[in-house]
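Participant: Pasting the structures in now, so scroll down.
A short reminder: the numbers here are calculations on the coordinates, not readings from a lab. Because the structure is a prediction, the values reported are computed rather than measured. Cβ atoms are built from the backbone, for glycine too; each structure is taken alone.
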Structure P
Amino acid sequence: MARFIVILSLLSGAFAHEHHGTTLFPRAEQIAAPKFGYHGLTGPLNWFNLNQTTNELCAKGTHQSPIDLSQSFLMTSASANPQFALSAAPRGADFINLGTTVEVMGANGTLVTKNKTSKLAQFHFHSPSEHSINGVFYPMEVHFVFQAPDASLSVVGFVIDIGGSNFEPLGTLATSLKDIPRHGNETTTKPLTFDRLERHFKQYGTYQYSGSLTTPPCSEGVSWTVSTKPLQVDFKAFNAFKEVLKFNARYTQNTPDDVNLLQNIANTLH
């Protein structure tokens, strides 16, 4: 964990949206152009080469995220879920296009795990889902990023499927995407509510494991909790998200404690 915190504290803002908005990577007045992406030489296969010091774990780490959530030992019942609480935002929240994702800041929430309370820093979206469940990918995924007083990070994730209705606040956020079509665009959302989302989290079991940021610098020591039951958005909302997000998902990593897939390729080629 110390290595995780030190690496993050050295960042200049060139990388990462997974921990954007935390004290480790505070929000800047102007949104810098992203220096990583999801295609070609800026994509996940080459993140290590974008900065071989900062991004070393992207190619060599053995607790990387995302993973396929199919190992039964990772799954817990609803009674073992952490306490996940989000406050309504009657005046809306900041909605930002970072160039690599769209992110909501200014909402309040807490996550309590093993008597440690973490505060919500932001939540953001990926398309398609980064985690797969029993080998199945979903159209989207949302990550709620929490930070504890000791600077450690926890992420609560939900994969998102297409259905006949919208889980709030997903439908409300979808209506604001037209205002942030490009990198650097910002807007204020309409009022946001999270009641249905909280009930959903409490009702179903979760997958819990120790992993990493899914963006550079891929730092490890991140506590992941991913709901076993997908949320839903309708086609209209999904298309609004997809129009802005395009493709922004890291490929599936190896099982925790096993060799990094990129390290394995490098060893084989040698």
Structure Q
Amino acid sequence: MKMSKGYLYSILSVLLMALAGPLQKKSMEGLTPFHVLFFSNFAAFVASAVAVFRTRDQFVFKLNKKVLFLAFLYLIAQVSFSFAINKENPVIVNSISRSYLVFNFMISFFILKESFSLRQIGAALLILTGTFGLSIIPNDDLKWSLAASLTIFYSFLFSIHNSLLKFSQNQNAYQLILLQNGLCCFVFSVSLLYQPLNFKENTVTILYSCLAGFFSSFLGFVLYKKGLHYLRFSEASSVRSLSPIIGFAAIYPFYPIELTLFQKVALLLLLIGGLGFNSKRKSDEPA
């Protein structure tokens, strides 16, 4: 029962984070990418503040270099993702951006010096191939190339951010980090605003932006952390390794797209790689 609850939290986390893409796309029907960032970070900050103060623990705000670095890293990732979503269909953008497992693998293997089986290395290569396969368009589309590059850059930064953030094991401490991260991102995003906005005419698009921020920068993280209470890290990672496919299935009905044969093969590689990376075999030997 506990394991089922853990998987449920993990899947919901992936779904909510995936929905941020189409919500931002709807927001940009009336807002600039910078306005979307502003309202998204505002919603995430407010949600984090409510969660922290509900714990009734003594709250001490300690703004340090690590918090500032995390916030700045996350904001740059958000900017990259928002501009990619603004330029292209969120279905493919989301699938590429959710393939950050390969960057997690690279950080663990090359920087943290963790051991992986040959099967896991092969699966990571499949995910890498699928990710870059999705980012290639047969014709020379500069607009798409820019969007794909921004998305891959987002995926890389998001992986670094999560690798630093996941070391907080205490749930309340984790929410404090989210609060400080959200506040810094909100302050940073204020500095990016340069155009006036008619609030009355953009009420709906502002709401979409707030929902995107609430889902992706707060609730998605909280549910992921809750899932870790019931699952081992490897089990939670097995769900997240399939996030490109789960996100694709969730977004496609809202933003259908005609896939090329090349892109279909790339999605298949992502699926096989995601399943293979976390499936366990007794014969696995560290490489």
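Participant: With helix-only ellipticity at 222 nm (-39500 (n - 2.57) for each DSSP H run of 4 or more, over all residues; to 500) derived from the coordinates and found to be -5000, which of P, Q does the value describe?
Facilitator: Values: P: -5000; Q: -23000.
Computing helix-only ellipticity at 222 nm (-39500 (n - 2.57) for each DSSP H run of 4 or more, over all residues; to 500) on every structure in P, Q gives -5000 only for P.
Participant: Thinking of P, Q, which structure, once distance in nm of label points 7 Å out along Cα→Cβ at positions 105 and 249 is computed, gives back 2.1?
Facilitator: Numbers: P: 2.7; Q: 2.1.
Among P, Q, the structure yielding 2.1 for distance in nm of label points 7 Å out along Cα→Cβ at positions 105 and 249 is Q.
Participant: For distance in nm of label points 7 Å out along Cα→Cβ at positions 49 and 113, which structure out of P, Q has the highest calculated value? Each step should come with its number before you reach the end.
Facilitator: Values: P: 3.4; Q: 4.5.
Going through P, Q one by one, distance in nm of label points 7 Å out along Cα→Cβ at positions 49 and 113 is largest in Q.
Participant: Computing P(r) over Cα pairs in 10 Å bins from 0, in percent gives 7, 31, 40, 19, 2, 0 for which of P, Q?
Facilitator: Traced to structure P.
Participant: Work out the source of 4.8 here, i.e. which of P, Q gives that when distance in nm of label points 7 Å out along Cα→Cβ at positions 129 and 193 is computed. Before the final figure, lay out each step's value.
Facilitator: Numbers: P: 2.6; Q: 4.8.
Traced to structure Q.
Participant: I would also like to ask the following. For structures P, Q, which has the highest computed value of distance in nm of label points 7 Å out along Cα→Cβ at positions 225 and 257? Show your work: numbers first, answer last.
Facilitator: Numbers: P: 2.3; Q: 3.2.
Of structures P, Q, the maximum of distance in nm of label points 7 Å out along Cα→Cβ at positions 225 and 257 occurs in Q.
Participant: If we compute distance in nm of label points 7 Å out along Cα→Cβ at positions 65 and 217 for structures P, Q, which one ends up with the highest value? Display every interim value, and only then the final one.
Facilitator: Working: P: 1.8; Q: 2.5.
Going through P, Q one by one, distance in nm of label points 7 Å out along Cα→Cβ at positions 65 and 217 peaks for structure Q.
Participant: Work out relative contact order in percent (Cα under 8 Å, 6 or more apart) for each of structures P, Q, then name the structure with the largest result.
Facilitator: Details: P: 27; Q: 44.
The maximum falls on structure Q.
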